Structure I
Amino acid sequence: MPKHLRPRVTIKVIDWDRHRNGISGAPFHVVLFDDVSDENTRKIGILFEAPYHCAVLDVAKLSAGNIAFGFNSYRGDVFEDALRSHLNFPKQ
C-alpha cells in the first residue's frame, strides 16, 4: 500500500532492545509499545534492518497462547514508520 494511503498510528514506546540473533542470523529489534491510536492495547514489534520486514503482535493475545494469523496479526506496514522513527532507523 502506498505510504500516503496507510492509516496513521500513534504509539508509546515502553521499551526496546536489539537482538543479534546468534552468530549467523540477521539482527533485529524488539519494541514493546502501546498502540494508543486504535485498540489502545500493548503490542510487540519485531523489526529487521531491511525495510518492510516488520511484524506486530498483541501481547495479551500472545500471553493467552494466541499466535494465529487473522486473530493476532497486525499490518507491519502500518506500524513500521512509527516504530523505526523511535529506533532512528533510516527512512524508507
Structure II
Amino acid sequence: MSITLTTDSGCYQVSTQDNSLLDTLERTGHQIEYQCRQGYCGACRTTISSGTVTYTSEPLAMVAAGSILPCCCKANSDITLAVITTTTVSA
C-alpha cells in the first residue's frame, strides 16, 4: 500500500505501514499533534483526500466525513493524507 502525505513542506510517499498511521508518520519523521493514541481526544484528526482506512478500535472522538484519526487506524487501500506537521524530516 502507498501512503502519500501532503504537508506544508512538500509531498512525501511512504510505502510501509506500522501498527497505526500515526506510528507510520512518526517513523518517517512527520510529527503531528496527538495526545491519547487511542481515538479518545481527536487531537490527531487529519484530512484524508483519497483511499480508505480501517479503525483498529472504534474511536470515541467524532470523525467527520473526509477526516480520520491516524492514531487508531490503518490504510486498507492507497491513501492520500493532508497533514499539518510540527516537524518534518525527509522520508
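Here distance in nm of label points 7 Å out along Cα→Cβ at positions 18 and 50 was derived from just one of the structures I, II, and that gives 1.9; the source is I.
Here Rg and Dmax of the Cα atoms in Å was derived from just one of the structures I, II, and that gives 11.6, 32; the source is II.
Assign the value -2000, calculated as helix-only ellipticity at 222 nm (-39500 (n - 2.57) for each DSSP H run of 4 or more, over all residues; to 500), to the correct structure from I, II. It must be structure II, since only it matches. Work out which structure the value 22 belongs to, where relative contact order in percent (Cα under 8 Å, 6 or more apart) was derived from one of I, II. Attributed to the structure labelled I.
One of I, II was used to compute mean count of other Cβ atoms within 10 Å over residues 34-41, and the answer was 13.5. Which one was it? Going through each structure in turn, the value belongs to I.
A short reminder: the numbers here are calculations on the coordinates, not readings from a lab. Because the structure is a prediction, the values reported are computed rather than measured. Cβ atoms are built from the backbone, for glycine too; each structure is taken alone.
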